[in-house]
Structure I
Amino acid sequence: MKKIALIDKAPNRTRYNDYFQFEFDHYHMSSVPITKLLKKDVDLVVNLDEYDLVILVGAEAAKEYAKVTSVTNYAGQLVADKFVPISNPAMLAFKPEGKPDFQRAVDKLHKYVDGTVKKMAEGDFKGINSTQEAKDFLQEVLNNAEGYVALDTETTGLYPRDGYVLGVSISYKSKHGRYILCDAMDEECVQLLQKICSTFTIVFHNMKFDYKMLAYHLGLTFDRSKVHDTMVMHYVLDETDSHGLKSLALKYTDYGDYDSELDDFKKEYCAKNGVLQDDFTYDLIPFNTISRYASIDTAVTYDLFMKFWPIVQNNDKLRFVYETILVPGTLFLMDMEEVGIPISQERMAAANLYLDEEIEKAKQVVYGFEEVKRFEQDTGKIFNPNSVMQLRIVLFDYLGLSPTGKKTATGAISTDAEVLEQLSEEHPLPAAILKVRQLGKIQNTYISKILPELDRDGRIRTNFNLIFTTSGRLSSSGKFNAQQIPRDNPIIKGCIKAPAGFKIVSQDLTTAEMYYAAVLSGDKNLQEVFSSGGDFHSTIAKMVFDLPCDVEDVKKKYGSMRQSAKAISFGILYGSGANKVSQTVSKATGEEYPVDRARDDIKSYFKKFSKLKNWLDTRKSFIEQNGYTYSYFGRKRRLPNVFSSDKGIAAHEVRSGINAEVQSLASDVNLLGAMRTAEEIKAKGIEANIFMLVHDSIVALVKESDVDAYCEVLKRNTQHDWGCGIPGFPIGVDQDTGDDYSFGDWEGYYEVAGDRISRVQAG
């Protein structure tokens, strides 16, 4: 019988026997109960050599003994032949979404205990660095593969133009993989590899990356109807989980921590040579070290596909989402990323100088306050507006302002933008600090990062992600976060500029979420608001409050009521109550809007739109009972936290589910419209390229002579009837056309001479 130890952080009430049901010796890192464990608190002395298996409960124990920093990734996995990290079961009462993963880890743990699983899976994995051996293997794949081949690349960069391909990994059967060094591949090898790509269905993990690398550097082409992505596939199966290959390998396969040798080499190399880990590139790894890791990568991908694909195939809703939206959407985004975002370097440089000056002016305003001067005299330090510690002292000690009550994740007093806005009502200094921060954020987040990352053609290529949000909305990451371009200042938008002979065209869905709420709820009164064609919020206000005027006059005569209707419309999908509506309207109008009035207005709103209220109640009940919901197109949104014992967490989960139904529909319709547009304009020879999707907008670079044709195609495809529209009244769209993405706002803020900026000044 195996001798087993269990180590947790400190004494607690958790009954581990109820979960593990086998004998073990129980130890605590600290002998006394403690919330936050520090090095000095560890007083455990134990000879772990006496034990065959050591269960490490929680992050502290996993880090101390197994040297791993993520219990989530390593839960239930054997590390260094002895250690098995696992989450603390006590957290399950508050985070029920963790139950499936915890049970999976326990099941794996039992296999180690009873000897069913003894070590990492065996397999045939090796590298190839000879041309003849590469040819022989590629021919072997062509002769023996049965339908599916997994491909992966090892590269020196994260973008095709920033690096090159070191090698290609291939797996065509389980527990088997080869890593072919690119230096060993001649033209015949590339031709054989192309034949493989043309003959079989190709499986990637993170297709957008490897597809682009192979196409750009090796010139490979693929049949787009015969590609799969296990990263996207797993997102369909569980949008709440991590989709990284290593994480999935640990969770769903028996390959274990197969890249630990590579990680160890990386750490040792960086420490020895003074290289930052962020600057480390894979060309520094010896062939013998990288080859086993790389060949197992594709073996993992192949095995994950064989595990995931049958599940997706057997669920009609998930299969539709995967095959109709996510895989084609991934390919579309890949093409869109390659177009790149056109940047005016002249405007960028001028904007950078302008911000330097404006930030300095804003700082001088801050330094002019007596309280700041006293702080500097007392401390002997120059006040830094970006220092949270210094800011707390100045605001709450020297100014004597009262904290708003908002805390950071660590429990400290918050000084974020929302807090500074609130405090600005009491004193001008917080507003002055906020301006410094806002200007600095624009410069540091965008201009300072964009200029060095521009490609030779003056464009920046970044990432647009389909699978990084649980709601289904797109996100952006990498060199440029296109989803967070400042809205209230055109300085960045103005730098996204069309070259001569082209225009930038942007189309937005109008009141998309309310439109689809009207569709999903079947509320005829709400649908009537859209079919009437007037200003949405004015029409709502007139209907709810029976206002004695035309819709066109509501905004002028009954502005606060229109604002109330607007706040309720947007708030109900996010679970806003009377308090939140009261705050929103009061802030927007500058007039007091009592909570009691807000409560009465909400009642009047739902009285008018009773079917909307019934739909919201029905969805709430369904989510509370089932812990999930499906979107119109079949996306499954898992909501296990509705079963949390914390009512606040449970209520938030319900709101997330309802909101996801509406948001995902709007996002999917917009994406499908963009995809259909891209296909049609290519077929018709319209010179236009979509280069950005931002929230509910589609942004393209269009030849001047093709603008009208493009706009017609885009509008028609975006308004395509997917069975989720108001009959006779498709969702509304707004289209803007201009020389830059600010659509004239740049000139309103800054002085421009012709096509070049002569100087930049505040407007």
Structure II
Amino acid sequence: MEKTFGISLVSSYIPRRCGIATFSNDLANSMKKLNSGEYQVNVSALNDIPEGYKYSSDVNFEIKDKNINDFKEAANYLNLSDTDVINIQHEFGLYGGEGGSNILYLINKLNKPIVTTLHTVLEDPSKEELRVVQELGKRSSYLVVQSRRSFEMLEKIAKIPKRKIKFIPHGAHDVPFLDPAFYKDKFKLSGKKAILTFGLVGPGKGFEDAIKALKFVLEKYNDAVLIILGATHPNVRKEFGESYRNSLENLVKNSGLENNVLFINRFVDNKELLEYILMSDVYVSPYKNKEQAVSGTLTYALACGKAIVSTPYWYAVELLQNEKGVIVPFNDPESMGFAIADLLLDENKRNRLRKNAYDAGRELTWENVGKQYTDIFQKAAEEFKTPKSFPVISTLNNILPSLPDINLTHMKNMTDDTGIFQHATYSVPNPKHGYCVDDNVRALMVAVMHKINFSDESIDPYINRYLQFVYYSFNEEKGLFRNFMSYERKWLDDEGSEDSNGRVIYVLGYLIRYVKSQAILGLAKNLFDSSIKNMTKIRSPRSIAYIIFGCISYLEKFSGAVEIKNILNELSHRLFEYYVISKSDDWLWFENSLTYANARLPQALIMSGKYLNKKEYISSGLESLKWLYDNLYDKDKKYLSLIGNAGWFVKGQAKSKFDQQPVEIPGLIDACYEAYLATKDNMWISNIGTAFSWFLGNNDRQEPMIDFTSGGCYDGLTSTKINDNQGAESTLSWLSSLYKMIDVSQKLHINSKENTKKIFKEYLSNVI
């Protein structure tokens, strides 16, 4: 029998009455239902009372939240178990110690992969709270947040690398879209309009504002009932008794609202809760704290298709945008009341909000959320088995800086409402030379890479802008793409070079393969289909290589596209013939000179050989790539000395050494990785590390090529100095290389400690 995938949750758990306990129970159930029982879920439950709770069989270990030894024992227990990944459900108040620091006794002793779900991300954490989050960031493979705002704050405040942060929304139950009248008989509210607010009762939830708002509701609609559903929060009751609830009850009496307010003072299970929500006409979320990062109750109300009125806390503003609810100011019962009344009186508006909310809620069902979690868990477990970046990154730790965080500042600064400028003077965009499609498609690919890696919606306007430029560059009469545009938005050519047209096809294919937006996919496919026939006339080997990349990406999305496969066959054969005709014993190349982005040619042969099952293409690609690398690699100094653009490298002549351009590096990294995939030869991993290190100072001038302040890359390496200008091509070459290194580090698998040691030894022999 095939082994199940073991998941251990560290969390509070039902029947403990807290939101995290309910969340974890729902998450566990959702994962257990996936793939016919493929996932085994157990819980290490946090107890806040000495006697613990009467747990279900899900719980196999109990941790007293204030007992340090319990956390240490839990670590030993989990280390000895057959669980594959540990998911920590983190809320500061769940764990004992200052700032919830007791959790550190657990994570620092675990030798299993950790994924941490952060239910609260603070804008102004204490020193200890910040330390806890940062330690969780170091020890966790991934940190899961439930709002985009939390994603941004975690990166900005806690300095967690974006690549470690994953957004997965709070889950909700999948329920039918029902008329509120369906359950009103059960709750004896037939003929009434029901306003519901729900949660564990305590200060900060804003229940008093909901009561005050009811007075204004009744001025407009006199047959309404406000239901306050939920028991007093256990921690509130422990410290203050029922004083807060009593204050709410007194407010109702003093306001003369006894006949219009109904308190349900108990903890309700999911079934009953959902019935109350489905019965309500309007759901009110009156939180008083803007920093509320997530609300399970609001999520439930949305997924049930409720008309919602909420204060503008972060999660509500994010969740209810695009007419999925009504936002009213904090501490303004009058505005809240009139907003509720407006919905009760305007059935069309109420139903429109309901439908918008319900439709949006289908993406938040526990089935979908559970699948997203298991995907992350499996990824973390896979990476943990074989240190994910060891041959490329970890082996560099004592030699080169770690991979820096992505910094798109310069790319964005180089972009105006037309597209990205070609050139810069130092780090300042230089509009004199205008724009080109070459750089805009490069920028488009980088922006999409960013979206793929970080699910960052803030990049979307840039994706649209660069794609807009490419779209506008298409000359329908010629079926080709223009290249150069002046700052005044005037095209300077009717069609670009073969290489620029090929590069457009390359990136359009990339979009077709990877983007999720149907609108972007549709436009990219339309442009690809409208131009690809004209690309068969192209003779430039480099352009042919780009078109091959685009065709392979297209076919990986639409494998049955016969015409594209025929073009791939034709161009791959043409490139292969170039190599066969041009090569000699001492010249293993496709033409009589090497210029820029040279590695793209062997990369294309390797990739087309794998896709078309042509072994001769693969062997020729590997042969030519090794020859290229050997001609770039300085064996004495252990770095790459790239081909300079002052003369290039012509057959029978010495290689020009300067000026070296960054555009050579991303092609080398991509080609070496394809070579590694084709051969599993660790030499190519070593070569990837050496190629990337050129940016970091392992080059002829022993100077970094990156301005880490701006995020830009210098334009070139001359015989006397670094070219201080930070143009688009160089910066985008750097960024695409960095994204590729992140991707390689995540996908690279080392099967044994012996293999790891071998790679480490091979790498050191090449760079030291």
Structure III
Amino acid sequence: MIRATWKLWAYLSGTWVDLTNDVIGKTDAEWGMGDNKPMTLVAGSGTLEIDLDNRTVNGKYTLGHPNMISGWDKGVPIKQVFTYKGLDWVRYRGYVDGFSDRGSKSEFKHVTILDWMEYAARHPIVNPGVLLNQTGNQVLTTALGLMAIQPQATNFDTGINVFPTTFDTVTSKTKMYNETVKAALSEIGRVYLRKDPTYGETLVFENAHHRNGLSTPTTIPLGAEAAGFLLKKDGGYLLKMDGGKLRLNPVGSLYLNDNTSVLDYETEDGENVINYFTVYAVPRRKDSSTQVLFQLDAPIQIGSGQTITIKGTYANPSGGLPINANPGDMIAPVVTTDYLAFTNSDGTGTEFSASLVVTPSYGTEGFTHTVYNGSAKSGYVTKFNCRGLGIYKYNPIEHTESNGVSINLRETQAESMTQAYKNDLENGRIFAAGVVDEESEPRVKINKVYLTANKTELLMNAFLRLDVGDMIRLARAKSNIDRYFYIQGMGYTTHPAGAIFFWWIIQEVRTKVLGLSQVAYEGRGEGYPDGINFGSISYINDLSQRTISAWIYPQDVAATVQSDFIAGFFSDDAGFVIYWDDNAKCLSFVQKYGPLGVGGQGEWMTPNNSVPSGAWALVSAQKDLDSDNLPTLYVNGVAQTLTVVIAPPTGKTAFTEKGVNFVIGNAKTSTVDYLYTFGGKIKDVRVYNRFLTATEELARYNSGAPDWDLVTDGLIFQALAVKTEKLSAYVNATLTSDMKVRDAIHGVIGTPHGAPTGRSA
């Protein structure tokens, strides 16, 4: 039996005190996300439940008792520290929240210890101000700075999304947790606590791209059972001074399978289908000029030498509906302009406005001003305005993704999500499409796995070292599952005899290694509206550097239009595309800089016959967005000499690509409705957020057609991928609009158009 010892510590009167000997019976802990649903992105409150001996010293853990241990109180920090092979691991840290008696004579004191997420749920953030154009990590950092108690450490990704306004709906009652949820859902990231070995708690913010198709399982020591021994050159064992063998300590990822000591699984079979998913965004605007956001409705009496408080909420000057404002954008009240006072309530009599002293205090939803009357006269405040820049929250906008086949079979199974900080639906659309694609068909899901840490050294290391946010591999033949999983939540129970049982809530993830397979596309050529439309992809838009590449197998098709589009963004005013010229048998690249017909694009082509039909070729284009520099075009790993077909406009920056469709095998705009169909096969379409080197381009070509996993640094899009279990249904089949394909990196869903054919890659 593998054993680890543990101690329970309490921070009492400025020092850590060992309470281990007073712990009675088992201890129970849990933290992280409470389920593995796709919309669950923020952890709940973690708990540790213990019983303390209140008998040896009567009343030792009873508040107010003369014998109470010094410093004992609600809010006291507690940590449970495990020791294994001489190393200490803080496995839980939190704060005493409540007490209850166990036993008829209050012999035991049951103590509940909650972690920092509960503190966030209870405590407001006071006067954060309104933030403009901030990412999720910046929002959380600002909010944490306003909290009296902060987590012991933080680990924040840089957010992918920039939020136009945040904290604009904060009131005096708004809790930290509320804003954390808004930030996570708006980013489509995750926020949770890890019980790390050093600090005991680290608050983590994962951005929207953290869990991607390039992710790999977390590594841990595999344990003595997987170890070998060090060998000398002659094949003999390398020995220690005492003659013993030197054992290797191999490191690898955790692989749970039918041969691993798994106690139990919590599974669901065909439940929790989602075939209708709606995402909401909440657009906002901010005034560009000062507006009156509050006006006094009726006179207010004020006596000589009296101080009164005037409190109000901001309202739309045009409609009276509540709005918000940044306190820093409010104008200090100006006498006569913003306030007046007269001896009579109708604004007649003697004016004493200049004798008023107004002390302003602004919030995001309204104001609380004090007004002191320094005049010898009594009378009425007849005018009182608040001026500033209003922030207007409009009605939510929405986008829905659905699977009609699933709805017909199983009725509508709906879920939704609101991105409170987002003005647009672009990233929400991508997320919704991914949820429906993954969850619209019933399947066996493993929700929870139960393990015994004492069974093997590997499992003890897994218990001590793995936490929320780590990735493992799990295979269960009975459920026909072999997949990577992220740990969403976890917990453990310790028993007096030394047994440690633990469990993980886990969530499936598809990567290029497990869960996704590559498929090729074949279009029929001119006259057929074939293509794969991925919609707008914000993180590919407007990149300062970009490489786009694909393996293509062009086929001669009688054509009047020579442009066989391979892939790209393409609209009337903006975008880029690579295409095969079926007359010149070459690669062409177009970068749009403005409206067609007024010198708004550049176009370049490789030499004639550089890309012949009837053979596989690796083609690639590199171009920065807004300079006049020539692109670099590669064919089969070799940079090509270019002919300038259309010179780009001098000094003209590109129009934004935001909202432009990314299409493989064709183009879709308001005026181009799948008119540039590629005739032939396409596979391994990639977009990088950098320029590949000449060495990398050549290495990709020399690897074969293609190496799915070669050169992944900076890779942000890779298609076409399908669910591995569905691959056979795509090969040599006509692709309908219901047969979704995806990007292997961030899971963007593509919809077939026309009747292209899926082929083996």
ask   = Which of I, II, III yields 5.4 for distance in nm of label points 7 Å out along Cα→Cβ at positions 39 and 583, as computed?
value = III
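For the read-out Rg/Rh (Cα atoms, Kirkwood Rh), a value of 1.03 was computed from one structure; give its label from I, II, III. Write down the numbers at each step before the final one.
Numbers: I: 0.98; II: 1.03; III: 1.06.
Of the options listed, only II reproduces it.
Coordinate-derived values only; no laboratory data. In this text, all values refer to a predicted model and were calculated from it rather than measured experimentally. Cβ atoms are built from the backbone, for glycine too; each structure is taken alone.
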